[in-house]
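**Q** So, here come the structures, one by one.
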Structure P
Amino acid sequence: MMREFEIERQFDIKIESIKPNKGVYFLKTNEGSKCLKKINYGVQKLLFVYGAKEHLINHDFNFVDKYCLNVEGNPYALVNEDIYTLSQWIDGRECSFTDKDDLIKAAKILARMHECSKGYEPPENSKLKSDLGRWPHLMEKRVRSFEKMRDMARKKNNKTEFDINYLKSIDFFKEQGKKSMEILSDSKYSEICARTEEEKSFCHHDFTYHNIIIDNNDMVNVIDFDYCKREVRVYDISNFMIKVLKRCDWNIEYANLILNAYNEVAKLREEEYRVLYAFLVFPQRLWRLANRYYYNEVNWGQNTFNNKIRELIDEREKYTAFIEEFKKTYDQK
């Protein structure tokens with residue numbers, strides 16, 4: 001149980017009201033509206049995230065949920081060994097991933113965030129979070145895990161609908177994984193990683209609708225940097241694009257719209273499209289879903305899992321057509 005008076009004491013605030021809101025707490029305090037969040041990682045990682053947000057603010061990117069400091073000057077409170085952060089509450093609405101104007105704004109703010117992230121030196125006592133150079137290994141490991149999960153499904157005596165659908169469709173997704181690995185190995189991924197390392201930039205790593213808040217002044221804000229790390233920027237772009245495209249029937253228009261808006265602010269180099277293409281081909285969503293299912297990572301009901309795998313299977317035709325069109329449009333082989 002969170003002890004409110006400890007939060008008040010450590011952050012030197014007075015809480016007037018507190019209510020749960022999508023995994024965080026909405027606080028009304030004598031210092032205005034705040035977001036209180038219990039984090040599930042350690043202080044060293046938090047200091048990396050805190051430093052990243054402060055770096056953006058110091059480089060004229062003020063559109064983030066700035067952390068409040070405790071009375072000792074740290075961006076957290078320790079309550080019964082739990083770590084809590086307190087940040088500004090940004091009033092506004094979530095970005096709509098089917099509204100073209102919202103998507104243009106979001107793509108531009110992502111580009112601006114990437115530009116402003118350059119030169120980030122994490123605090124000395126923080127833990128450096130980086131996926132630079134790791135994707136060939138991650139892809140190979142995840143493609144191998146498809147086989148392990150296939151064995152798990154096969155060995156079950158009472159197969160669920162999810163197991164049956166997984167066994168029926170896994171060959172297609174596994175091939176996508178292998179194809180993605182080939183594309184990545186035929187790209188300038190290492191050089192792009194080296195340049196990103198040199199630039200000392202970072203990615204948000206969870207740039208999705210509920211973390212993009214359009215405030216009452218129509219300004220776009222980016223919140224929840226919990227997963228941010230050193231990473232090639234096309235990871236953020238591909239992740240954003242996939243989340244949009246699955247809602248828009250894999251219509252290439254939306255991909256073009258996002259890339260054109262991004263390029264207006266920070267132009268992608270020709271070789272970055274190859275890595276972006278590899279990320280778009282990789283079956284990340286199926287891997288994550290199956291992983292959650294076979295290793296009990298989330299306590300969703302059977303129906304949720306069944307619906308999600310059916311959705312992935314049903315969209316295959318549109319997805320494959322999109323990949324072909326993307327390949328032609330962006331001159332990939």
Structure Q
Amino acid sequence: MHQPLLSLVVATVGRTAELAGLFASLAAQSWRGFEVIVVDQNGDDRLDAILAQARQEGLALSHLRLQPANLSAARNLGIDAARGEWIGFPDDDCWYSPHMLERLAKYFEGRQPAAGVAARWHELIDASEPASRLSWRRSRAFRDVPTPSFALFFHRAVFQRIGGFDARLGVGQWFGAGEETDLLFRALRTGAVIEFEPSAVVHHPLKEPPPTADARHAERLRARGAGALYRKHALPPWVILRGLLAPVLRPLSQGRFGNELALGRAVMRGRLDGVLGWGRGGGPIYRSTGAARTWAPEAGQDSTAAADAAVQEAAQEAGQLAA
């Protein structure tokens with residue numbers, strides 16, 4: 001089989017029509033030097049017909065299974081199976097513009113390992129946003145270009161250097177989000193060059209949480225991931241304080257005392273959960289058998305200390321490679 005330049009790892013659970021839409025956008029790409037790795041976290045065969053249709057449309061597609069559902073672990077499984085030099089992580093409800101991957105392929109040419117690129121999220125980032133290079137200084141203050149996981153693409157050397165996604169973070173875990181930001185932070189801290197490329201466009205719906213208790217609980221779960229990042233990456237106190245207060249102060253300052261304030265309170269509580277919970281350890285980290293290993297603590301070692309030690313080790317390695 002032809003060696004692909006790009007591997008697209010799609011972790012999916014519970015969605016069918018949206019996944020079919022993603023596959024349709026991939027089949028319509030003007031450049032086809034990619035493979036698709038579907039990590040199926042469903043407990044049934046609901047994807048069989050969709051996968052068969054995608055193959056009929058010419059997609060080079062692999063089908064893996066993972067139970068129980070864990071977004072980060074699913075992506076790590078896909079990283080292990082990936083054959084491409086570059087790896088991306090489309091969500092199962094996003095879709096690509098027809099020339100998206102062609103533009104990325106041109107960007108990939110001549111790039112050095114330990115690099116990444118962020119595409120433009122069409123529904124959130126204005127087309128006038130200029131190309132730029134992400135920085136650790138801006139990113140740790142959450143002042144850089146938004147970089148959701150479905151818009152991120154990394155050279156596989158990045159994963160060989162820093163490991164994969166931290167499986168304590170993300171959908172299906174107590175810390176219900178933050179896995180892509182954690183990966184980005186670790187990459188930037190070890191010297192990876194990550195650039196924002198606005199000509200590459202990815203679509204993903206913006207979803208407004210409904211005014212329900214379930215929606216507020218879901219927001220709290222996701223917000224725990226941000227709180228964990230505050231601790232894991234030792235972010236400045238002013239960033240943490242702003243992150244804890246802003247979700248409530250913003251709607252109060254705008255006179256919005258209904259659902260927006262209720263959601264803000266849920267986010268604030270979730271971030272505080274994450275700050276306090278990370279100090280108690282976030283549970284086991286997924287270990288892969290391939291190049292996409294994540295870091296796990298040694299016996300008796302605090303998980304936060306283990307993660308920091310791993311970043312320091314990778315940074316030392318990066319410095320040796322650059323010397």
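**Q** From P, Q, which structure was mean count of other Cβ atoms within 10 Å over residues 73-80 = 26.4 calculated on?
**A** Details: P: 16.0; Q: 26.4.
Matching structure: Q.
**Q** Quick one: FRET efficiency 1/(1 + (r/R0)^6) of positions 57 and 265 (r between Cβ atoms, R0 = 41 Å, to 0.05) came out at 1.00 when computed from one of P, Q, so which one is it?
**A** For FRET efficiency 1/(1 + (r/R0)^6) of positions 57 and 265 (r between Cβ atoms, R0 = 41 Å, to 0.05), the value 1.00 is produced by structure P.
**Q** Please state which of the structures P, Q yields 1.7 when distance in nm of label points 7 Å out along Cα→Cβ at positions 169 and 273 is computed from it. Write down the numbers at each step before the final one.
**A** Numbers: P: 3.0; Q: 1.7.
Considering all the candidates, the number was obtained from Q.
**Q** Let me ask something else. Of the structures labelled P, Q, one was used to calculate FRET efficiency 1/(1 + (r/R0)^6) of positions 129 and 249 (r between Cβ atoms, R0 = 30 Å, to 0.05), giving 0.70. Name it.
**A** Numbers: P: 0.30; Q: 0.70.
Traced to structure Q.
**Q** Here's something else I'd like to know. Please state which of the structures P, Q yields 21.2, 61 when Rg and Dmax of the Cα atoms in Å is computed from it.
**A** Details: P: 21.2, 61; Q: 19.3, 60.
Computing Rg and Dmax of the Cα atoms in Å on every structure in P, Q gives 21.2, 61 only for P.
**Q** Can you say which of P, Q returns 23, 17, 15 when semi-axes √(5λ) of the Cα gyration tensor in Å, for residues 65-152 alone is computed? Don't skip to the end; give the middle numbers.
**A** Working: P: 31, 26, 18; Q: 23, 17, 15.
The read-out was computed on structure Q.
**Q** Which structure, out of P, Q, was helix-only ellipticity at 222 nm (-39500 (n - 2.57) for each DSSP H run of 4 or more, over all residues; to 500) calculated from, if the result is -13500?
**A** Q
**Q** Could I ask something else about it? Work out the source of 153 here, i.e. which of P, Q gives that when volume of the Cα convex hull per residue in Å³, for residues 137-240 alone is computed. Before the final figure, lay out the partial values.
**A** Details: P: 153; Q: 126.
Computed on structure P.
**Q** Now a separate question. Which structure, out of P, Q, was distance in nm of label points 7 Å out along Cα→Cβ at positions 105 and 193 calculated from, if the result is 2.3?
**A** Numbers: P: 3.7; Q: 2.3.
So the calculation was done on Q.
**Q** As an exercise: Cα Rg over 2.2 N^0.38 Å, for residues 81-200 alone, calculated from one structure in P, Q, equals 1.54. Which structure is it? The partial results should precede the final answer.
**A** Working: P: 1.54; Q: 1.02.
Comparing all candidates, it corresponds to P.
Each value in this text was obtained by applying a stated rule to the coordinates, not by laboratory testing. Model, not experiment: these values are computed from the prediction. Cβ atoms are built from the backbone, for glycine too; each structure is taken alone.
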